[in-house]
Structure formats: structure tokens, C-alpha cells
Structure 1
Amino acid sequence: MGVPAFLIGSETVVGLDTQKIDELVDYSVGKCPNCGQKLRIPKYRGSSAVKCPKCGQVI
């Protein structure tokens, strides 16, 4: 038996506190609509664009 522990930035989360983990992680994982490559997409990116490294599609 064990308890999961996560180090995210300078914060430590002990236990599976999904709400706290979601607050601390500043990106989500999505797929490129063109080629299906998984991408890290910043949650608070403003007007900046993300470019797929595999096909060059701007998301």
C-alpha cells in the first residue's frame, strides 16, 4: 500500500487530489487535428499559437 505524491513546480501534492493537480499543471494534452500527434497546449496561452512539431500545423 502506498500514497501517491507529486512534485509540480515547487508544490508537493500528497494523495490523489485531482483538483489541486489540475490547478498546478499549466497545460492540457490535445491532438493535432491534421496528423493526430499529441501536443501540450498551454491552458492560459492568450493569443499565442501552438505549432505541431510533426506536421507544422498551427493550432
Structure 2
Amino acid sequence: MGLDDKAKHAAEETSGKAKEAWGKLTDDERLEAEGKADQSKANLKQAGDDVKDALR
């Protein structure tokens, strides 16, 4: 896996955390849920990257 993919996935996770925090701050449950979903998606991608790296 390239560093650019890892950085992209880390940025997605950070964006999800920010979205979740903003949703909590503004009492926007939909935005908070989107942030959590974005984080989960990014974490799955990062786990896939780790598996690919381990198989090399």
C-alpha cells in the first residue's frame, strides 16, 4: 500500500471525527451519525491496507 492511500484513509477518519464532533456540538444527530459512519469506513479501509501490507 502506498503512503498516499494510508494518508487518504487517515484524512477520511479525521474528517469523520470532525463531522461527528460538529454534529454533537450542534445537536444534529444525522451529521453525528454520518461522522461515525465515515470513521468506520475509513477504519475498514485502514484494516484492509494493514492486511495487504502483512501479505507482502
| query | Here percent of Cα pairs over 20 Å apart has been calculated and equals 43, so which of 1, 2 was it run on? | reply | 1
| note | With helix-only ellipticity at 222 nm (-39500 (n - 2.57) for each DSSP H run of 4 or more, over all residues; to 500) computed for every candidate in 1, 2, -3000 is reproduced by structure 1
| task | Of the structures 1, 2, report the one carrying the highest value of relative contact order in percent (Cα under 8 Å, 6 or more apart). | result | 2
| remark: One of 1, 2 was used to calculate mean count of other Cβ atoms within 10 Å over residues 15-22, yielding 11.4; that structure is 1
| request: Work out distance in nm of label points 7 Å out along Cα→Cβ at positions 7 and 31 for each of structures 1, 2, then name the structure with the largest result. | output: 1
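Every number in this text was worked out from the coordinates using simple rules, so none of it is lab data. Being a predicted model, the structure only gives us computed values, none of them experimental. Cβ atoms are built from the backbone, for glycine too; each structure is taken alone.
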